[in-house]
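Have a look at these structures, which come just after this line.
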Structure 1
Amino acid sequence: MVVEREGIVLNKVLILNKLAFKFEKLKVWQKAVDLSDNIDKLTKQFPKDEIFILTSQIKRAADSVSLNIAEGSTGQSNPEFRKFLGYALRSNIEVVSCLYLAQRRKYLDDETFARLYQNCEEILVMINALRNTLT
């Protein structure tokens, strides 16, 4: 049986037994996945001539945030996890820069920009807080 929890579809067995991977419990990873979903929805409105340029860049950067958190969290030492969180942080900042480009090109309105910018800012704070616990 498949169940949806917090926007993520999970097999019921995982819910009953615990989540299988450490990163799934991290709120910062969950927020990064939400950001990636929101960026994917946003880019569907971008002009087709941006598909291999800004669309691709912002989607890869957004995906990279959650992917680096996940990769670094599983079976890694604290210094190695910190390194991957640094990659995630830089990808998050790249998303913000892409948002500025999209706004300047009139691909998103001010309200959408502000909402996504705030999401990125929250993720930045959470990544830094997590990194600071891994001394």
Structure 2
Amino acid sequence: MADTTSIQIIQDGGRQAIIKTTTAVGNTDVVTSTLVDVSTLAANPANNAACTGVTLLGLTYLSVGVAVKLEWDATTNVSIFEFPVDWADEYDFSAYGLPNNSGAGKNGDIVATTISPTGGDFYTFIFILQKLYA
């Protein structure tokens, strides 16, 4: 059985987005899932510009049974964090934000890759994001 990710958009305003994701691990395959797809976020209400990226302002994480590597999506992904098995924590970057510094081929998205998964494991993220426009 494949991994299943549910994505809940809590807020998608002109400046900020809050997104909750929960992934249920289906088997022992290592899987990379897109958790934040900036192309699906609402356009700038002032000029209708498309969202092209995000800055990470805050993050809540919970995992049961699986470690997860969180990365900026690019030609060569750039690590944001690697979270251990059975872990819960909150991070506040609102004073400065974590920008996407992934370089070549970046598309603005955030992806997660499971590490040593087992069917029945799960992980949840709540992202607080500052939206960026072209």
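Laboratory data are not the source of any read-out in this text; all were calculated from the coordinates shown. Quantities reported herein were computed from a predicted structural model and do not represent experimental measurements. Cβ atoms are built from the backbone, for glycine too; each structure is taken alone.
Miscellaneous remarks
- For relative contact order in percent (Cα under 8 Å, 6 or more apart), the highest value in the series 1, 2 is held by structure 2.
- With helix-only ellipticity at 222 nm (-39500 (n - 2.57) for each DSSP H run of 4 or more, over all residues; to 500) derived as -23500, matching label from 1, 2: 1
- Structure responsible for -0.31, -0.52, -0.60, -0.88, with log10 I(q)/I(0) by the Debye sum over Cα atoms at q = 0.10, 0.13, 0.14, 0.17 Å⁻¹ calculated and labels 1, 2 on offer: 2
- Identity of the structure behind 17.6 (criterion: mean count of other Cβ atoms within 10 Å over residues 60-67, calculated), options 1, 2: 2
- Structure responsible for 20, 39, 27, 12, 3, with P(r) over Cα pairs in 10 Å bins from 0, in percent, for residues 28-67 alone calculated and labels 1, 2 on offer: 2
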